[in-house]
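Some structures are shown below for you to check.
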Structure P
Amino acid sequence: MKILRKYFLKEFIKYLFIFLFGFTTISIVAEFFDKANEFYSHDAPLFIVVQYFLLQAPGVMLYALPFAILFSILIIIGIASKWKEIIIIKASGGSTKRLFTNFLLLGVGFTLFALILGETVVPDLTRKAAWIRKVKILKEEPKIIYREEALWLKGLDKSLIRIDGFIADENKVLKTSIFNFSPSFGLEKRIEADEAVWINGVWKLKNVTVFDFSNNTTKRYNSLISAAIEEPKIFREEMKKPQEMNFAELYTYYSRLEKAGFKNLKYVVRLYEKLSYPTINFIMALFGISLALNSRWGGGIKAAGFGVIVSVIYWLIYSTGISLGNIGILPPWFSPWICPVVFGFTGGLMYFNIKE
């Protein structure tokens, strides 16, 4: 049995690398053609383009890993079934469940690996890739700097602006501070506002306090129009995306929004997605073993075709769950878990029904 375990494990690793490399390559090539005009129009150096895609690769691999696991298991067990190897193992008194237990252990290992990778390496590399695209390829200078859990940017009137956060769905920024300086860099005026809303092409500050240090006066306003802050587009383009943050960073940012009285369901969904998605590696291993050992089809093209069908069904359920969570029909903490629950329950039920 040890020899068979080593044999199937070796075959699994071989196909896993093949599928993982294949899925990653297809995704990167597709993105290359999508951004080819951008690279050409800005005359981007080849080594910069290569660096950009290399930084993107780990994130792509993270999402492709569960499907590579599924396809690899379906292929090797499918081939073994086609050549009657599974029947021979059963006829000699061997247990197919016990034989492929190593794959479940590998699924647990890949789950932990994906969780650690998604919390450490991938967010950092994704941020670097976004920076390279903006600065090195598009040749645009970053206008927003992150410091002390806040956003800092230069105002259109050459002021310095500090913002606690941005609500994309409402075109609204949280607590805002605007600092105006004299030509000799002395602080002349400080404007504090609880929030600012983009209305009719201008930013409308609310609950405003203006500290005029030149005249030693303090004035308060219910609302005030500001021409210092750029349009909301800049925040959408330059702010960290959820995929560029790890769980702790995303949780901290969402907590700031929540304390300010704003609840963004999309951030909650993404937050729990960071915990739910890695588990699909184990579930795909369980589902793949259960499906392959309960089926009577051969390997090769049939197994790959069946893997495509399963992948399509997975993405359909996954996308539907995420969408329902984003619009509030399902609890945002539950929507990312729908797919793991469905596939895990189905795979577990099929696993216990495997005939020895």
Structure Q
Amino acid sequence: MSTLFDPITVGKLHLSSRLVMAPMTRNRATADGLVTDLTAEYYEQRASAGLIITESTQPSVIGQGYILTPGVHSPAQVEAWRKVTDAVHAQGGRIVAQLTHCGRIGHPSLYPDGVLPVAPSAVASGEHLITLDGPLEHPTPRELTTDDIGTTINDFVSAAGNAIEAGFDAVEIHGANGFLLHQFLADNTNLRTDEYGGSLTNRIRFPVEVVTAVAAAIGPDRVGVRISPASTYNNMIEADPVPVYTALLKELAAIDIAYIHLVELGDRELTKSLRAVWPGVLILNPHATAEAFPATVDSASQALEAGVADAVALASSWLANPDLPTRIKAGGPYNTPDPATFYGGDHRGYTDYPALTNGQNS
């Protein structure tokens, strides 16, 4: 039986604990997709995590889906991220870049040339881009051609190389939450009739090709993949996720990547089914029941004790408690996160949550 503070080897990384900081978009990058000194401070404060997974980071201009999110596709972005990785490593931490192409979750206003966002099929999300001036309806995206798909794979490869150059220990490819890779997997977003749509084998093809190419470029032991089977976030539909994700995990196992990061959505039996077919490290964002949101320290410990995960990822607990391991060991107290400061803004609700000193917040 594993506990939160047992060490673990995850691909190329040797982690001091099994307590992972989940990726959380904070919308505090510049308009050019640059992280700032404040970002470096934010992640440095949380370097006691066994592993930090960064906020969603776009691998290309067209991959952006939200305002003020960072990229890792330009030299300036790489240089900006180096401040973050240096700060985390100086504290003995480990950090991976989450590479996220948002696909249809985008808007022409985000792109310099005002083009449409892209997706497996021309199916609108029904969602909106939230801007400083109000919401903008997502347009119907442009369907990717096979040439576009090749370009997109190359974008992921380039971004992964940039991430390693920026000092990241590894990358996590985002295949969850209704973004591009997930859009190829889901029932309602992939209506293609070519080799990337229709059959189960075809629907998993693009995610597998992305991971294969990235693994070949930076090493499979530096690659993780995030999945969210049966997620309805961003208006996704997956009526029968078990065969899809079973097939996907078997292909990813053959590549021998470092880990799978599974977002559990109230179905522990689904988690167990996928755990049974995945031979490698499984990082779980634990929500055993529909009422178990957000994930807590207790639910994380229980998942490890039950053997359904090798490591556990928490989100809002880290957001409000930069020294979370210290607080866990002390039995609390825990800061309460302020939802009003989750997205955008300055240091408030970002780097100003107090640390614990002698059992008290300071």
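Coordinate-derived values only; no laboratory data. This one's a predicted model, so the numbers in the text were calculated from it and none came from an experiment. Cβ atoms are built from the backbone, for glycine too; each structure is taken alone.
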Across P, Q, mean count of other Cβ atoms within 10 Å over residues 16-23 reaches its greatest value in structure Q
The value 23.8 for Kirkwood radius over Cα pairs in Å, derived from one of P, Q, belongs to structure P
Candidates P, Q; distance in nm of label points 7 Å out along Cα→Cβ at positions 256 and 272 computed = 3.2; producing structure is Q
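With Rg/Rh (Cα atoms, Kirkwood Rh), for residues 40-199 alone derived from the coordinates and found to be 1.26, which of P, Q does the value describe?
Considering all the candidates, the number was obtained from P.
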FRET efficiency 1/(1 + (r/R0)^6) of positions 80 and 144 (r between Cβ atoms, R0 = 30 Å, to 0.05): greatest across P, Q for structure Q
Value -19000, calculated as helix-only ellipticity at 222 nm (-39500 (n - 2.57) for each DSSP H run of 4 or more, over all residues; to 500) from one of P, Q, is from structure P
